[in-house]
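Trainee: Down below are the structures I want you to see.
Please treat every number below as a calculation from the coordinates, not as lab data. No experiment lies behind these values; they were computed from the predicted model shown. Cβ atoms are built from the backbone, for glycine too; each structure is taken alone.
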Structure P
């Protein structure tokens, strides 16, 4: 008998991996290629990818990320995934005939997963098994549990009931020579309540082919129950593998520790290393091409090829459908950021009290037994959130944190004052890391040309340096503030308690460009970039390094934090209002975050920091949507005064900046008319 397997399931929708709940709510996690790469690093047993899209629109149109591909169909994604997938792969979704199976196998899949077509044409299972082999055919059975505890099979991504009992359908599927059954509970999807063990047992008791159980895993301890109590042959889950660092290895460990004879945890793939190997010649050619395009310009037709794409905006806040933080909209046109905010705002005081006790339990678990040691690390920029985090950990819970700061050389005078006062007002130790200014100038310039993000070094530095020090000093726990993507775009549910991970850092903060990408450019050496190198997986695993977000446990409202730290600790606000937003308390550590860096976001996607702030304040009930629109109209398009400082800093002219920045304009947002860049607006 084969060993039991632990199989991650990825849900693919419109080119992105999504979190699912009840088969209805979908929240964008990120790029499928970076996720599959991570699973290859972990040597997972197998991988299942299900395309749940309603259309064939799978294009990754962004020009500012490393991992992108040509084409707009699911098969195009599969071809790219297969280049970084060094594990058995099953691919499902939109299979209508035998040719569709052939295409998927030729593109890199080892198996296919069939759902709706199997129900509509049961003989198709036999035909597929005969042509491609029984081992290649997996039939997916999605099951809904009704109020009376009866079970019913659904098709069409859980939308259409069939009247079929899952046991009867599973037996028929087996008789038609399917190789495996992927059994998924619709009710448990995204619930974190654990597997529906009764459903699994019913099916496994009446079938002999392998049953892969899925739906409901919320913690590692849920995995073993699927085999020990449900008698499944393999275990699968989707959401949990996006929540935590090293989620698969720790999930596998839970199974092995429970006595299940799975393959043991093996970190570090022999065939696929975590640190990418870049083609430096190709990189240099891409940089040269970008510079050449900035000099020659694009024809109008080049930039108008996607001009028919219609931008829409959330009906409650002011976020556009094309954004830097990708998000889904529900059937009412409300974005997932608003829906997640609703979930947070509806939580009772009792629930927040419960969460604070959960935080206390975690802090006590990691509190150092040595009085001379640090209990945790807090990455701080010196902003209002840094003050709030340190206040909670030091003053409310009585821990001894080590503060760590990455200095990107862009502090405002108020920000510089605030960050250096932290060690005094809180009575804590504070490590302050300042890279070479010459290195920072090079990284500013190169990242701007490569990805349209001059602050790439800062995003990578602030998510890497604290973890490096954490590992070197053997301090397992790190305390981050709010989860930015949960807060802005509703990437997760408030019940997921996501933690910081290597994949988050590389994909979302590093845009897919790892620490070694610019080595060799303008004399940059490996030694120069070593502070940006993340600890190895084995170190993370051995030390049980965790990065939790305080916003999951403590009610997070930036406006309240700002008032508190001003009154209690003398926190200084910016003397001058920012050019591109109405808030005065944000991003004081980096004058360019609210300025030229945010202006680049506007050039690329057509919206800026004022949109971000207005959305937060609309969701908090502080301003109306109409007021938010007024603010966006006033601030989002403003050219910032700090641009002159930055262009002189890196040695380019304003004209060169404009020309290079224009090459990053998203074709779905911008069009060129009468020599001007124009776009649709929320107030049109």
Structure Q
């Protein structure tokens, strides 16, 4: 009888998983809608013609009128000479490949004297006015090269107006675990001024974000930098008006030995006209369909995670096999998709135990496999926290492999720049993924690597340790994903301090800021979501309670819930209600983003944002009346609404009570009242075009 019950439970769980998988697949769009957000063909062609002229040279067709300089958009010095003075004279080869979504040119210039080969892999998108490239330098000669210095992966001139009217740089702050994390920033760039950007300490979004948008008189250029290290950018506007735009590693001064090769940061440019909001949504679509991790030909489905580390890290009854089995059962009852085990499973605990990547023998005598197995039996998946790049003194790695650590037995940064060390660590992590039954891998990184990188460089190899480290970081993640098809990676670095184009191609920043490590910052969560949504479709924060105000200001395409499930009086019904709403909303986060109010963390303000799925003809509005806000309601004008259509509109208040009515598109587009009677309080509005499926 007991076996029959267990089998029935397993079959029911399998059915639930299959039903959930079908629902999630329906929520996730398959391709970009062909609507007004997409650029007109003429704009796409103009950017493609610029890229062909810039990289392929005089044999390419002359570019249409563009505001980018039609010369190779990168630079470096070689043997003391600027590349602009000699690159055109080097023999050049071109290979072209046509893919479904882009044309890829591989262009290679080779110095006939020293045999230095400089190649650019250039992707020209077919539906976007966007171009991406990656540079590589290889010594194909028999002797060391002369010094290669100041490699600028991006070096071009943007045709901002030749007068005193300012251009404007739009960007968001990086993460520094404060109220400013990911806040939008607008900086005028008048003629004769320079704006310089760089992160802190070698983590790519630590304080400064590597995505930005330069606007001038209805035209603009969105730029994304892919380098999970110390990049730097400068926008220097000359007295005559045009802007010199440069970006690359902050420091490169190195020679290459025979056979050596290196890569540069990845660069993505997307030009736009007539509407910055539409341009940002176009860029979000570009990221969603062509950069972020994909599953079965669609953007990855973002789950709801059940987490508890920061609340329960001092409770031994939680950080044990029995405690995690109990947590998994509650997660399943609440309707979550994942059990999240954070930094509480290894000897020495966090942070003193980093470098001990084995489960605690007393608390987890059978390892973590029983927890992973229970998750899968319940229809859940399993994610586990690691911080492999930091090694504590006295840890197993520091004792047994001091040669793998900058700092040796005293601990420090793990040498991902050393191929042998990287391979050893990659093998260990792959073993743990298999052993524990992990479905996602969580990679944290709570130290600044730049001092270790630069201390390891010789005078004629400045930047080399950083290059090898960043390359090793990508190789490790790529290896893990190749060995474990379907594995997804959470990119954490003291929160959101290592977010860039390359990391977004391999991972998702689930824990967007360490401001989520404690409760009481709902306005910060709302502002972080606002800022990040301008550029990225995937990111998440953490909700500490199931209250609608907190959940709606925290959830995104997925959600992390850190409810007080071990405390007396915990209500699994309230948790389930909150999770159900988050799941019902997540399809909208894959759509276009429209701010309805300014972005602020001020507690006396009203906050409202809209997400719209053009492919479904539906969307949602999230409105928050903050704790000191005396405004009971506002009237907003929704975007992307068909004025001639009829819409069903569902309003869900703070108590999650629903009312439904029918509104014309004209009413939604010009006169939607958002009324919230309590403070803090929230209102969820879902709308759907009645003529759609």
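Trainee: One of P, Q was used to compute Kirkwood radius over Cα pairs in Å, for residues 272-391 alone, and the answer was 16.6. Which one was it?
Mentor: The value was obtained from structure Q.
Trainee: Let me ask something else about it. Which structure, out of P, Q, was helix-only ellipticity at 222 nm (-39500 (n - 2.57) for each DSSP H run of 4 or more, over all residues; to 500) calculated from, if the result is -8000?
Mentor: It traces back to Q.
Trainee: If we compute FRET efficiency 1/(1 + (r/R0)^6) of positions 248 and 336 (r between Cβ atoms, R0 = 30 Å, to 0.05) for structures P, Q, which one ends up with the highest value?
Mentor: Largest calculated value belongs to P.
Trainee: semi-axes √(5λ) of the Cα gyration tensor in Å, for residues 448-519 alone computed as 22, 19, 9: which structure among P, Q?
Mentor: P
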